[in-house]
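Alright, structures below, take your time with them.
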Structure P
Amino acid sequence: MLLYGSWGRNTWGWILWGMLALFVVLNRSLIPVEHADVFLIYRDGALKWLQGQPLYDGSGTGFIYFPQAAVLFTPFTQLPVRWDSMIWRLVNIGGFAVGVYGFTRLASRRYDIQLFLPVTIVSILMGASAAKLGQATLIMAGLMMIAVMSLSRKNWWRAAIWLVMAFTLKPLVAVLILLVAVLYPRTIIPLLAGLAVFILAPFLMQDIGYVWDQYHLCLATIKQVTVYGQENPFAQLFWMLRSAGINTPEAVQVIIRLLFAALTLGFCWWLRGKQTPHTFTIYLYSLAACYVLLFNPRTENNTYAILGPAVGVFAVWSFQSTRRLGIYSYSAIVAFYLLSNRIGKWLIGAPTFWIKPLLCLMFLILVVNQSRLDHDKS
C-alpha cells in the first residue's frame, strides 16, 4: 500500500525533493563560496541595503531586482556566507516543492489521480541546475503556483499576498498579476493593498532619502536591463529569431509583445468559460509562464525551470487521455530540454540559447491545442 497508494506516491515525491536538497547542499559545501552562486548577488544587495549603500552599479548586471528583494534577503546575512548560502538553497527548493505539491493537487482533480510524483520528477529534471546555482526563480515559481491554487478556491487575499511576495523576488511576476487582476476583478483591491505595502514598506526600514534614491536607480536599471538583453544573447523569442537570421527592430518587438499580451489575455478570458476553476488555473499559470519566458528580454536558460511543473502536468494529462501524439511531444520537450547544452555543443561547439525558447513555443502550441480538445465544463 505504501508504494501504490496515493499517500505512498506523495511520500516518494517528497523523498525526491529531499534528495535534491541534500545533493545541492552537499555540493555547495564542497566548492568555493564564490563559485557559480547567484545567491551572492542577492546577499550583496541585502548587505548594501543594511549599510545604506547604492544597490545598483549602473551596468544593468549584478543586483537588478527591486529594493524590496534586498530587504527580503537581509535574514541571510546573519551567518557566515557558506551557511547562509546553504540555508537559502533549502528555502528555495522547499518553496518550489510546496508550490509543485499545490499545483498537482489542482491538476489531480481532473482525472482523480495523484500527479505529485511524476510532476516532481519532471520539475526536478528541469530545475536542478537553477537549484544548484541558488536562483530565486524556483521559489518565485512556487509562490506563483500557490497563488493560482488560492485563486481556484476563491481566496482572493491569499492569492494577492502570494503574488506580491513572488513579485518582490522578481519583476517577472507582473505578467501573472496583470492577468489575475483582469480575469478575477475581486483580486484588484487585495492586489492594490499588497502593492501599496510593497511600495511603502522600505521607507519604514531605511532613511527616506536613501529609499527614494534606490527607487530612481531601480527604474534606470530596468531600462538598462532591457538594453542589455537586446545587445547580448538570451534564451528568448527574439534572440531565437535572430539566430535564424531574422532581426526584429526594437519598435517591432514592443508591438509583438503587446500583441501577444492581448492574445494571451483574450485566450485566457475565452478559456475561463470552458474549463472548471481548478483546470483553468493550471492553464493560467502555464500561459503566463510561456509569455514570460518568450518575451522577457533577459530570459536565461535556467529560467525555464518554471515551466517544469506545467510540462509535467500536461504530459500526465495526455497519458490519461491516451493521446499518444501529446505523450510523445511532451516527452520530447523534456528530453531536448535536458540535452539542449549538449546539442548546442554538437551543432556549434558551444551551448546555444535558441533551443529552449523553441521548445517553449512548441509547448505553448500543445497547450493551446489541448484546450481545443478539452471538454471540461465550468
Structure Q
Amino acid sequence: MRYILRVLIDEYRAILSDKGVLLIFGAGLLIYTMYYPIPYMPQVLKEVPVVAVDQDHSVLSRKLMRWVEATEEVRFVNGTGDLVQAEQQVLSGEAEGVFVIPQGFERDILRGEQASVSVYADACYFLVYRQIVTGAYKAAATLSAGIEIRRLTAKGIDEGTARRMRDPLPLTTHPLFNPSSGYGIYVVPAVLIIILQQTLLIGIGMLGGTRNEEFRKMPPPPPGDKESYMAILLGRGMAYFSIYILYPLFYLLVVFRVYDLPRSAPIGLAIVFLVPFVGAVTYLGLALNALLHSREISIPVLLTVSVPAVFLVGFAWPPEAIPQWLRNLSILLPTTMGVAGFLRVNQMGASLAQVKAEWFSLWGLCFFYFTLAWLTMYRKRSNVG
C-alpha cells in the first residue's frame, strides 16, 4: 500500500509538472467542452434559403408559395420564373434549393386532375435537404387537404365527416427524449463522452512517451517483483481516475445546465455508470504506452482513434449499417458501450439494471486493459533487466 501511495503521489507530481498534460487535462478539456456545444445552440435548422419559381402565376400558386414561406423550415429568396436562373443561384451559393410550381398548376386542380410541384434541394447536406423537403411537403399537404375537403363538402358531406374521410387514420407523433428534435441535444452528450476518452488517452500517452524517452522517470520496482508492477498500475490508475471522474460532474452540473441539455437521471447514477468507463479508458491508455516511443508521436497516434470512435459508437452512423465485424471490433473501444449506456441513463432515464449489459461490459474492458497493461509493463521491464 505504501508503494501504491508513493506511485500515486509521484504520478500527481508528473502531471502537475508537465505543462502539456495540464493543458490537455485542464484548459483543453474545459475549453473544448464549453466551446463545442456553441454551434448547436439553435438546435434546429430554420429558414433555409430557397429560390421560388412560379411558372403558373395563379391564385393557387401564390397561395401555395405563401404557405411554403410561412413554414419555419424555408425562406424564399429572389423569386424568379426562370428555372435556369434559379439553378445558377443555387450553384453560386445564394440558395440551397429550388421550389417550382409548373405552368397549368391551378388549371389541373380545378379540373380535378392531379397536379404536381417540384423541389430541388442540395442533398450534399442532409439537414438542409430534409428541411427544404419538409417545408415544401407540409405546405403542399395542407393545400391538398383543403382542396379535398372542399370537394367533399361540395357533394353535400358535412365538414367534420369530410375531414375524417380525408384523414381516416390520423398520426400523432411525439419525439421521445428530444421533444424539440434538436441536433445539439442529439449529438453533444455523445461527443462529450468521446472528448473525455480522447483527452485522457492523449494525456496518458504524452506522459508515457516522455517516460519512454527518458528511459523511466518512475523509480523501478525490485527486479522480478510482479506485485510491484501491479502496484505501479494501481497507483497510476488511481491518479488518472481521481482526476477524470470529476469531469462527468462538470458535464452534468455545468455544461448541461448552461446549454439546457436534458438530464433525466440522478447525478449519482450517471457517475456510477461512468466509473468503469473511466477505469477502462485509463488502463487502455496505460496499455498503449508501450507503443508510444516518444512524446510527440502520442498526439497524432491517439487522435486517429477519435474518428473511428465517432462512427463506431453508433450516433453519427446507424450501427445497423455498420458491418458486423466492425461492430464486434468496436466493443474494444470504451466509448461504444460508454456512450450507449450514458445516453440511456442520462437522457432516457434508464436504471442501472436496464443498462447492466453495457455496465458489465465496461467492467470487463477495465479488467482486460488492466491485464494488458500489466503484461506490457512486465515484458518491457523484464527485457530491460
Structure R
Amino acid sequence: MAAYVKALGMAVKPGSVVVDIGTGGMGIFALLASRFGARRVYAIEPSNAIQVAQEIARANGWASRIEFVQNLSTKVTLAERADVIVSDLRDVLPLFGLHIPTVIDARRRLLAPSGKMIPERDILWAAVAEAPFSISRRIPSWNGSDCGFDMRAAEQIVTNTIQKARVTPEQLLVEPRSWGNLDYATICSPDVNTRITWRVSREGPGAGLSVWFDTELITGAGFSNAPHEPELIYGSYFLPWSERVELSIGDTVSVSLQANLIHDEYLWCWSTRVLSQDDPSAIKADFSQSSFFDEPRPREQLLKATPSYIPSLDIDGKVDHFILASMDGSSTLGDIAREAARKFPFHFASEREALARVGKLSKRYSTIGRKSRENEARETPS
C-alpha cells in the first residue's frame, strides 16, 4: 500500500479526474485520490462489495467527489476522460484473468491523451530453483505410497500444476532473468511467448521455475516480489519439472515459456531442455509441460468445445433458455416462475423453487427497464 500511496500522491493533482478500476469493498484508491485533490473519482467495481465502499466514502466525507459505478469497466462509458487510471487487478502474477484486456480497454477509451496509468509497467522474472519446501513435502512417491499402491496415474496432473510457492535466494540455481516487460502504455496483447537460457551457477537438484514480478507504479514508486525481498500478498508461482534434475555448474538450461489467454483463463506451456556442461550435445533432460494437463479432462468434455461439434440443449439448458426468452420486458419474475414450474413439472418441485432459478438468472442477465422503475416508484412509500 505504501507504494500505491506514494504513486497516487505523485500522479493526482488538484482538479484531476481519476478512474479506480476494481475499487472493491474498501475503495481505498478512490479515497486516496480524493484526499490528494481529485475533482472527480469514478470508482468502478462489478461486485456488490461496492456498496460497502460507498458507505466508507460517506463515513469519511468523500461521497460528493466519488461516483461509484457497479459494472465491469469494459461496459462503462464516462462523460469525461481520466487524468489518472489506477488499478490492481493482478493475482500472483499480472498474467491473470482479464486484467490485461481490461487495462488495454481502459487506456484506449477512458484515459486522456496525456493521462497516467498506475501501474505503468510490470516486469516478469524467472529462475531455475530447487523445490520450495511447501511443494516438496507434498510430492508423494509415485511408484508406491505408504500403503503400497501405484499412484502414477496422478503424476501427470501434479507435474503440470502451477502452484503459488515461495523459494529462498539460497534455492536459486541460476541468476534470475527477465522474460517479459508489460508496459501498460503500449501493451496490445495479453499473451507472452518467450525463450530463456541460463548457465547454471550453483549445483543442486533443479525442480522447476520460480516466476515473479516487479512493478513500477510510477517513476520513483514500485515494489518487488523477488525471493530476496520481503514477502508480499502477490507472491510467486512455481512451474514444476516432470522430475528433478541434478544440475552441475556450467550446465545450460533453456526454457520456452508461453502464457496465452483463452477466454478468461491463462493456458501455460513450458518446455525445458538441460544440456550437460561436459558435452553440450548430451541432453540431461527434455520436458514439455502444460497447465492443460493439470486436471482430468474427459474426452466427451473436450469434444464439446471442438468446431465440428453439433450441440443440443440438455434439460437444464432448455429450462434456462425458456426463462431467458421469457425475460422480454413484459412479464414479472413471478409470472415467469409460475410458467416455468408448469412447463417443467419434473424439474421444479414448486413455484418457489422455480422462482429461485428465475431470480438467479435475472440477477446475472437482466437490466432495470422503464416498467421496473415505474413499479418500484409506485411500491416505494413516500
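We did not get these values from a lab; they are worked out from the coordinates using the rules stated. Everything numeric here is computed off the predicted structure, so don't read it as measured data. Cβ atoms are built from the backbone, for glycine too; each structure is taken alone.
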Worksheet item: Can you say which of P, Q, R returns 0.5 when distance in nm of label points 7 Å out along Cα→Cβ at positions 212 and 236 is computed?
Response: R
Worksheet item: Who wins on Cα Rg over 2.2 N^0.38 Å among P, Q, R, i.e. which is largest?
Response: Q
Discussion item. One of P, Q, R was used to compute helix-only ellipticity at 222 nm (-39500 (n - 2.57) for each DSSP H run of 4 or more, over all residues; to 500), and the result was -7500. Which label is that?
Written reply: R
Discussion item. Given a value of 97, 36, 29 for Cα extents along the principal axes in Å, for residues 100-291 alone, calculated from one of P, Q, R, which structure does it belong to?
Written reply: Q
